[in-house]
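Student: Please go over the structures that come below.
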Structure P
Amino acid sequence: MRFVTKRRILHIFFPTRCPVCGDIIGAMDKFCKSCEEKLNVYDGKFSIAGAESFTAAFEYDDSIKPAIFLMKNGIGGNADYALGSILAERLSAEGINEKIDIIVPAPLHKKDLRRRGFNQSQLIAEEISRILGIPVEAKAVLKTRRTRAQKELDHLKRSLNLKNAFSADGEKLKGKRVLIVDDICTTGSTLRELTAVIKENGAVSVHCACCCKTAKKPLAVSEE
C-alpha cells in the first residue's frame, strides 16, 4: 500500500495530530500552522570532529520540545513523520543526499531498547530513508555498554561516559559513505564517538544529522 494512501486511511480512524499542541491536522500535515510558525529553523554553524558535515532541522527550544518528548515516549504517532521528513528535506536542500550510501541511526543499548520498545533515532532514519531512497543499516553500529543519560552530565563527563560504548560491523560500513541520525544534539559527544567508531571500521566518510540542535549559550558578561 502506498504511503500516502495508508496515512489517509489511518487518518479516518485515528486522526493525525500536531505533535506539538495535539490539535487535529490534515493527513499529510506535519504541524498545525500555529505551531509551525513558532518553530525556529536551525541556522547555526556546528561541526563534529571527523565528520564531513552537520545538519539540523530545528533549534531545540520550548517550541519543539513537546514533539521530541512525545516521540521519545512513543506517544506522538506523527512526531517521527514530521521531524524525519523535514530533516530529509533539509538534507536534500544541502545536497547531502547525494553524498551518502547508508543511514545509521544512533543506537540504544539493548536494555534501553527493550524498556522503551523502539529507538526514536531509527524511526527518524526510516522517514529519511523513505524520502531520500537511501537504506537504513540499523545494526551497523551497536551500543554495547550501557551509559548514564547524557543530559545528566557536563561537557567533559559526556565524552568520558560514551568512551568504548559502541561497536561496529565493518562489513556493513567498509567503503560506505555514512549518514548518522540522532534526535537531539547538545555538545556533539554522541555523534563524535559514533563518527570515530564508524570511520575506524572502514567508512570512507561520515555526515551527521539531528532533528534538533541546542542553541549555543551566550558567554556570561562579568560585572566590574
Structure Q
Amino acid sequence: MKKVVSVIVFLFLCESLIKAQNDIKQILILGDSHLNGAFGEYLQTKLHETGRFDIYSISIGGAGTRHFTMTLKNHCCGYKIRETCSGEIINPKTKIRTVEKSNSLTNEVIGKAYKGQLKNIICDKKPDYVVICLGNNYVNDHQNLVNTIKENHPVSRIIWVGPYLRRNFTPRIKAIEQVVLKNDIFLVRSDDILGHDTLSSAHFYGKTAQNWANKVIDRMRPVLFPAQH
C-alpha cells in the first residue's frame, strides 16, 4: 500500500512539474537606449523574478520602430541583447546575462545568430508577448513593425510601453495611439510616471529607473497575469 501511495505521489509531482514547465511564457522585448540602461535591467529582472517567463530583450541606442523593420545594426551609440530563462538563478549583485553588446557605435549587425533579422528571432523564440519600448526616438515605422510580429507569430500579444514626457511628446504618443487602436495592442503609458516637458533627451538611473520599471509592470498585469484580475 505504501508503494502504491509513493507511486501516486511521484506521478502527481511529475505532472505538476510538467504543467509548471508548460505554463512558462516567452517574452520578447524591443527597445532603445532606455532599455539598454537601468530601466531595461530593472524591467527584465522584475519580470524574471516572477518565475513565469523566458525573456529575450534587444535594446538599440537611438532606435525607433523603423530600425527594427530593417537589418538590425548598431547604428548609433551601442546596443545590448539580454537573456533570462525561467528558473535561472541571478545573483542580486550581478547584471543579467548578456548575449551581445557594445557600448559605442560599431555599425555591426545585431543578433548575429539570426543574421540581424527580427523575423528570424520571432520565428525562433515564438514569443507569447512582445513588449515594444519605443517611441522616444521619432524614427517611425510602427505598422510595419507590428506586421513583422504578426506575420511571423500571429498569436503574440503586443504590449506597447509609451515614451516619457518630453518635447514634441504629442505627435509621438498620437502616432503610437493610432497603431495601438488599429491593432488591438495594450498600451502602457509612461508620461505620468516620470518625465519632464523641458527635456529633449534623458536617461534614468537608480530609484527613478526602478520606479519606472515597477509601475510599467504593474500596468502590464492585466495582460501578463490575467488570472489575478
Structure R
Amino acid sequence: MAWLHLPQTPVKMAVYGALLISTIVGVLHVFACWYSVAPHGSDILYNNISGMLLVYLLLVGLYNVVRITFAVAGRLFGTGRVGWSSLAAGAIFCGVVLVVTTIAFGVGETMRDAGFKAITVRGRPLVAAIKQFQAKNGAPPGRLGELVPDFIPAIPDTGVAAYPKYEFVRKPDPAKYDGNPWVLFVNISTDDLMQDLLIFYPNQNYPTRPQVASARRFGDWAKIGWPVSADAGK
C-alpha cells in the first residue's frame, strides 16, 4: 500500500476521483440492468436511478471537455492561468469516466439482452401452440386462453418479474404490423417517450420503416421501439 504515501498530484487525484465515482455509478448501473431482468427483480432502478447517474457522469465529462478546450486556448494565446498539470488532470478525469461508463453500459446492456433472449426461449412453446391452433382451425385464436389445455397445458409467464406476461393481438393494425395476422409480444418499455416491445411476427417481416425508432433481432423475435404517439402494441 506504499502508493498511499505518494504525493497527491492533480493528475493522480483526478485518476483516483474518476475511478471512484465512475466505478460506483457503473456498478450500480450493471446491478440495475441485471435486476431488471431477474426472476424476482424490478426495473425501477434501471428506469429511474441508473440512467440519471450515467447522464450525470456524461454531463460532468462534457463540462470538463469544454472547460479544458477553453483553458488550452487561453494558454496558447497567453490569456489563461490554468496550469498544464491541471489541464492534464481534467483530460484524464474525462477519459477515465468515459472508459468506465462505456464498459458499464456495455456490460449492463449485455445482461438485459440475455434476459430478453431468455424471454423469447420461454415463449417458443406458446408460439408453437398458436401455430398449431391456426393449422387445425384455419385461424389464430382470439385470445391465449383458447390454447389451454388442448395445445398447451398453461400459458407460461416470461420468467422476468419486471415484464411478466406475454400479450397476444389477433388482426392487429396491418400498416403497423406489416400485414401479420397476429403478434405475440412482451412490453419492455422503460420510459414515457418510447414503447419498446419484444415481439414475434409469424411472417418474420420485421419493419425497417423510418417511423420505427429501432428494431433488433433476437432469433425469431425482435426488439422494436416505437414513439408513444405511434400507439405501439394496440
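Student: 2.1 is what came out when distance in nm of label points 7 Å out along Cα→Cβ at positions 43 and 99 was calculated for one structure; which of P, Q, R is it? Walk me through the numbers before you get to the answer.
Tutor: On the way: P: 2.1; Q: 1.6; R: 3.3.
Structure of origin is P.
Student: Sticking with this structure for a sec: Quick check on the output: 74, 40, 37 is Cα extents along the principal axes in Å, derived from one of P, Q, R. Which one produced it?
Tutor: Q
Student: One of P, Q, R was used to compute helix-only ellipticity at 222 nm (-39500 (n - 2.57) for each DSSP H run of 4 or more, over all residues; to 500), and the result was -12500. Which label is that? Kindly include the intermediate steps, with their values, before the conclusion.
Tutor: On the way: P: -10500; Q: -12500; R: -16000.
It must be structure Q, since only it matches.
Read-outs throughout are calculated quantities, based only on the coordinates presented, and are distinct from any laboratory measurement. Please read these numbers as outputs of a predicted model, since none were measured by experiment. Cβ atoms are built from the backbone, for glycine too; each structure is taken alone.
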